[in-house]
Structure I
Amino acid sequence: MKIVVDTNIVFSAILNSNGKIGDLLLNSGKYIDFYSAEYLRYEIENHYEKLSKISKQPLDKITRTEYFVIKEIKFISEEQIAENLWSSAHDLVNDVDLDDIAFVALAKHLKCKLWTGDGILIRGLNKKGFKNTITTDELLNYRTELEDKNKR
């Protein structure tokens, strides 16, 4: 299964790599292919200080954790996404959060689900007919089902 990962998911994993989100990102490579837009790297870099402050961890610890979290993600250049998908994504996020445009456009480009923890984004996308999102719990259930099948 292909999944596009947005910024809040990666921030959560960096802040708590031992939580559900960190576990999913770090231990699901056998079942899930994670993708994100290059924009995610910019977002992380722009928020190093905030991540350090929230986690009460030094910057070098944040960057080490970031390395392990994002090494499981395949990054796609925004230039590879067709203009019509950008336009469609813009219409979907315009009045919700324009910072999420690259992730929605990439999910449309890859024809896969967007993994986000942003309830406002999910509701805004759903209102406009974009139902191609997945929650952390749904993704965890998916992985658990596949692990159980493989044990039989």
Structure II
Amino acid sequence: MPSIALNRQARHNYEILETYETGIVLKGYEVKAIKAGTVNLKGSYVSFRQDGKTKKTVPYLIKAHVGKYKPTGNIETYNAERERKLLLNTKEIDYLLGKTKEVGLTLVPLKLYTKHSFIKLEIGLAKGKKQHDKRETIKRRDLDRRFNALKKRKM
């Protein structure tokens, strides 16, 4: 599963409680652009909207930037930050919809990767961190790094 794009800011700003693998509905030139690496997940989020055709509540990826694929030429109506439908089971959609209605929980995209010939998106059910939690995480990571360096030196 080679990663194409990571949302590093998400793990810094949120505590990830659960993760889910979703499919994503893309157009052909968007797939090529993503595989070329012109995608950015920073500032994007997952929101539930009603699908126009089926009138069911479906998750959408909002504000994920997928750049143009150069060899396709000029596509006049191309919107790099359009809403993209996510593919989940009905049970998962119902569960996540209920969880996001709870106070303080949200869905955040974590990484975009390929699995066989498909492009998958890993989303996380997340709870926002306070400033002191972020400092504590950084401090703990620094102490672990120092400990591992000392351990290596002694061996």
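Numbers at a glance
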read-out: Test item: distance in nm of label points 7 Å out along Cα→Cβ at positions 61 and 93 calculated as 3.1, pick one of I, II; value: I
read-out: Answer label among I, II for the case where helix-only ellipticity at 222 nm (-39500 (n - 2.57) for each DSSP H run of 4 or more, over all residues; to 500), calculated from the coordinates, equals -17500; value: I
read-out: Identity of the structure behind 0.3 (criterion: distance in nm of label points 7 Å out along Cα→Cβ at positions 21 and 117, calculated), options I, II; value: I
read-out: For mean projected area of the Cα convex hull in nm² computed as 9.1, the structure of I, II it came from; value: I
read-out: Given 3.5 for distance in nm of label points 7 Å out along Cα→Cβ at positions 53 and 85, calculated: source structure among I, II; value: I
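FYI, it's all coordinate maths here, none of it is from the lab. These numbers were taken from a predicted model, which means no experiment stands behind them. Cβ atoms are built from the backbone, for glycine too; each structure is taken alone.
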